[in-house]
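Structures are listed in the sections that come next.
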Structure I
Amino acid sequence: MIQKRTVGIVGTGNVGVAAAYAIFMLEDQKSVLTVSRMLTGEYGLKDVCLSIPSVVGIGGVEDAILPRLDAAELKGLQRSAAFLKDNISGLSF
């Protein structure tokens, strides 16, 4: 039942996706969702937010699911993280 309801919601765009995520969390479904979160050593990266598959429940992100990356993928991920960190550090608020 949840799947049918959320599939209809997701079809409405970004607001629908946010609503579906809220349903997953409020119903504590322990769903695996790609969410942006602060990395704390995963893949050798710290202090940068990247979107990675994570188990999401009523309390928010509960655990990360870290796919195994080959050397080229890891290098690309680290390059992306460095790019984000460098550009964010240049912003002033």
Structure II
Amino acid sequence: MSCADCKSHCIVLELTVRNHPGVMSHITGLFSRRAYNLEGILCAPMGDGTLSRMYLWMNERPRLDQVEKQLARLHDVLEVRQRPDFDERHFTRLCEL
């Protein structure tokens, strides 16, 4: 998918989550059970490591409201917000390292 296509179709969600084993599985499981595709995932611990920040790159704009509500209902997800200032370059740059 090109940058121009991604601007109109893709979205990046930023999640603040509790950092413990199984959190990534719960979040990605939500997507797989509903047949949603994740184009990319970035995740890193925050502060003392009890929380993590996740960035989900997805091409599900038509179902975005539903995805956000379902993510917010997960026990370990503390915050969900859209990041219109992010695009696929934040994910694909890692492939160049």
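Each value in this text was obtained by applying a stated rule to the coordinates, not by laboratory testing. Values in this document were obtained by computation on a predicted structure and should not be read as measured data.
Numbers for the structure displayed
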{"quantity": "Structure from which 3, 12, 18, 19, 14, 14, 14, 5, 1, 0 was derived, P(r) over Cα pairs in 5 Å bins from 0, in percent, options I, II", "calculated": "I"}
{"quantity": "Of the structures I, II, the one that -14000 was derived from, the read-out being helix-only ellipticity at 222 nm (-39500 (n - 2.57) for each DSSP H run of 4 or more, over all residues; to 500)", "calculated": "I"}
{"quantity": "Read-out relative contact order in percent (Cα under 8 Å, 6 or more apart), computed value 42, structure in I, II", "calculated": "II"}
